Structure P
Amino acid sequence: MTTYVAFDGDKDVWAYRFMRGWSANKRIDFELLDAHDLDNMTAKARGEAYVKSKLRERMNRSTAVVVLVGESTKFLHKYVRWEIELAIELGLPLIAVNLNKIRGLDVRDTCAVHIPFKLAAIKHALDDWPTRYRGLAPAERKGSWSYPEKLTSSWLADKD
């Protein structure tokens, strides 16, 4: 399953690098087939239209979208908001990963599951949410979803 990861490239790239590191570490049971590895943008990536066309290609080849939600994500309309809207348009399951460890709804007005930035939570959501999402009737694909508090509390207690 190829995953597209959307994030604030200035402030939240650390979390994206953590995910890539978990995947690269042979001692950690986590695999991230990252859509950003599907191609390289060239020096032409300076123009918004070019960048968005490449991001669209990557998302078209993805089966789920992880949105790393930091403090300033809600203000990023040029790319992150556009990526979320494209994921919705393509019918891709959204996983909103809250970087500030607060259990809350980070991507509103769309069907997304909300989890904390914890290895176990991300692994669980990548394994579970795409199948669960695709099993929902269109009328059920409204509003936000979260996992039971017992499960999310165990994730927050982990020291990863």
Structure Q
Amino acid sequence: MKRFIAMSVGIMLLCSFSFSGFSKDFKFGCINFLEVFNEYKKTKDYDEMLTKKQEEKEKQIKDQGAAIEKMQSKLSLLKDKEKEKEQQKILDAEKELKKLYLQSRADLKKERDEKMKEIFDDIEKVIKEYSKKHGFDLILHRTALLYADQSTDVTAEVLKVVNDSYKK
């Protein structure tokens, strides 16, 4: 449905431009935004950093889980009063582990969302500058089009510009 709406809007825009009588030639291009996003060096660097952070959190969670298992294995050796105290410690440790797991997931998601917005904004800015510099009146997302001549596709050029403008 979204694709149909996007296509309809694109077609209406093109039709409105073609009937309005131009004083200049109308220039439009198309871009595969997802390809630019995936091949952007900043996206790749961030994916690598996020994977490392996720692995660190998973190791921390795994270590705490192992500590809880160790506590549980010693439980059968204890007397009843000590067993109750130790069981409470285990329950508290399990709650902490669950809290750590949920918090780390929430933190990583929040950070990922913020970074994705930053990356989208970077790419959008480059597309706008590229469009102005090269005299484009309209740049459409490639997936919103049923057909466009390959000569209208500016994905590679925009990808080069966005990667050239990226500084770690």
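Computed from the coordinates by the stated procedures, all read-outs in this text should not be read as laboratory data. Computed from a predicted model, the values in this text were never measured in an experiment. Cβ atoms are built from the backbone, for glycine too; each structure is taken alone.
When Rg/Rh (Cα atoms, Kirkwood Rh) is compared over structures P, Q, which one is greatest? Write down the numbers at each step before the final one.
Working: P: 0.94; Q: 1.30.
Largest value of Rg/Rh (Cα atoms, Kirkwood Rh): Q.
Quick check: 2.8 is what I get for distance in nm of label points 7 Å out along Cα→Cβ at positions 28 and 148, calculated from one of P, Q. Which structure matches? Show your work: numbers first, answer last.
On the way: P: 2.8; Q: 0.9.
Label of the originating structure: P.
Ranked by relative contact order in percent (Cα under 8 Å, 6 or more apart), which of P, Q sits at the highest value? Mind showing how you got there, number by number?
Numbers: P: 21; Q: 52.
Going through P, Q one by one, relative contact order in percent (Cα under 8 Å, 6 or more apart) peaks for structure Q.
Name the one structure among P, Q that distance in nm of label points 7 Å out along Cα→Cβ at positions 60 and 100 of 0.8 was derived from. Show your work: numbers first, answer last.
On the way: P: 3.7; Q: 0.8.
Source structure: Q.
Supply the structure label, taken from P, Q, corresponding to helix-only ellipticity at 222 nm (-39500 (n - 2.57) for each DSSP H run of 4 or more, over all residues; to 500) with the calculated value -26500.
Numbers: P: -11500; Q: -26500.
This figure was derived from Q.
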